[in-house]
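K.L.:
See the structures that follow.
Nothing in this text is a laboratory measurement; each read-out follows from the coordinates by a stated rule. Given the structure is predicted, the values throughout are model-derived calculations rather than measurements. Cβ atoms are built from the backbone, for glycine too; each structure is taken alone.
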Structure I
Amino acid sequence: MKTDAETTRWRCTCAYDGTAFAGWQSQAGVMAIQDAIEARLAAIFHAPVRIHGSGRTDAGVHAHGQVFHFDAEWRHGAAKLLAAFRTGLPPGIQIKDARRVSGDFHARFSAKGKRYVYHLHLGDPDPFTRPYCWAIHRPLDFAAMELAAAVLRGRHDFRAFTALNGPEREDTVRDLRGLEIAKSGRRVRITAESEGFMYKMVRSLVGALVAVGEGRMTPAEVAALLKAGERTPLVQTAPPQGLFLMKVFY
């Protein structure tokens, strides 16, 4: 997209608590994070401004490092743009960074990869942790989960681990560059990194790992599902509140 001489393309990084929002993408009749940011930009620029995100996050999913871009005339520098963002946004959204970029930058199409983190909590979490994790009340076999994660890492067809449906055949091959499990006390962090993720893919991977940890599925069954490329009820989708988009790579 070409911009005129007076228009600048801005790249912004934002964080948000997705609890009260219907996801990232604007939708009729509900409040999405995109809607809230565009409303603030319209107030700043006294005109509608469209933003383009690196990708969608579902209702209830959070972000530390979502990236979006927009085109607008702004002569006051990045610091003043960030200052303008500090008022007028819902308290669950923060614009962390803003910078001028070239007109060929695109938040989605220029991205080279993404990192997500999913938080589990073993047992009953306190009220300050509960909204941001999946509480697990059965013991987990972490050795079995590590074996399953090793099966999933690498370049595979992940159709069995996405919620895509219907007749469309989107390319479902992805390079899962990282899938790591880290435990600290009652907290468990699962980190997934890839050049791109499909609809509910991270939550499906987490659901499969938890099923293995609880003994409801084996690493061998995970390998068989991966090979078959067909989703079954064995793969549950982890709840949204434990998932955070951490970083978009460019």
Structure II
Amino acid sequence: MWHRIILPALLLLLSSTGCIGQKPQGPCLIIEGGATLSLGEITHLDNPEYRFVLRNTCSDTVRITGVEAGCSCTPVSVTGTTLPPGGEASIDLQFIPPRTTNGPVSKTISVFTEGDRVDRYVLRVEADIQSFFSVTPGHVDMDTLLTRQAATVTVRLTNLSSDSQEVVEVQGALSVEHRGHDGTAPPQVIPVDELEASPRAFILPPGGFRDITVRFVPAYGGKLMGSLVLYTLPETLQVEFSGVLISPQ
């Protein structure tokens, strides 16, 4: 009968003894307001700033050994790299929308620590970048073209904003992945030299549009690739080109 009482008590004692000296789990630093900053809809002219505040909830000192932004569009600075128990550090950042990016984006900042239960924290910046323009078509598929014959396509740029917008330069950068006359040679990327885009610069009034004509004469057969690049003051737009070039029979 005694063994029925002693054995459970002994197991309970061993279990509780095994918990002594175990370190608490989980990270030491908490991030006030959360690790994700949601900026919502912004434009290329917006450069919002924000401060992440990190607080040490452990009984040991934590040191921030480095902060790395995953994109040059989120420059950061750190204040207070040594955090005693209850101490705080701040990470200030500015988000600069990339000129060639539109729509939803997510960028990360890594915070590296020592003396913590984890050695890396990830902060995140999310935004929905709104373009000042619409481009039609957004992608140009030329289908099948003949070499040494002029090809022409028109792209329409529309100003969606309530202000006049300046297009400072229009450039075409097309090339051909050429694999020899029989298509079996190692690929060579050959620029399309005879290429014109017109107009090259102009100003769009609010709500206005302009048609841009691209004309080129491909000299080699193969896969067409490249883009039409529109440089405006607030942003840079690209219209990708694709197609297949064949020699006339």
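K.L.:
Of structures I, II, which gives 2.8 when distance in nm of label points 7 Å out along Cα→Cβ at positions 90 and 186 is computed from the coordinates?
P.N.:
Working: I: 2.8; II: 5.7.
Answer for the origin of the read-out: I.
K.L.:
Given a computed value of 3.9 for distance in nm of label points 7 Å out along Cα→Cβ at positions 50 and 202, which structure among I, II does it belong to? Kindly include the intermediate steps, with their values, before the conclusion.
P.N.:
On the way: I: 2.6; II: 3.9.
Of the structures listed, the value fits II.
K.L.:
Of the structures labelled I, II, which one yields -2500 when helix-only ellipticity at 222 nm (-39500 (n - 2.57) for each DSSP H run of 4 or more, over all residues; to 500) is computed from its coordinates?
P.N.:
Considering all the candidates, the number was obtained from II.
K.L.:
Also: So Cα extents along the principal axes in Å, for residues 122-217 alone, computed for just one structure, reads 42, 27, 25; which one of I, II is that?
P.N.:
I
K.L.:
FRET efficiency 1/(1 + (r/R0)^6) of positions 74 and 138 (r between Cβ atoms, R0 = 41 Å, to 0.05) was computed and gave 0.20; which structure, I, II, did it come from?
P.N.:
I
K.L.:
Looking at structures I, II, which one was relative contact order in percent (Cα under 8 Å, 6 or more apart) calculated from, given that it came out as 24?
P.N.:
I
K.L.:
Turning to a different aspect of this structure: Taking FRET efficiency 1/(1 + (r/R0)^6) of positions 26 and 42 (r between Cβ atoms, R0 = 35 Å, to 0.05) from the coordinates of each of I, II, which one would give 1.00?
P.N.:
That value comes from structure I.
K.L.:
Let me ask something else. Between structures I, II, where is FRET efficiency 1/(1 + (r/R0)^6) of positions 130 and 170 (r between Cβ atoms, R0 = 30 Å, to 0.05) highest?
P.N.:
Largest calculated value belongs to II.
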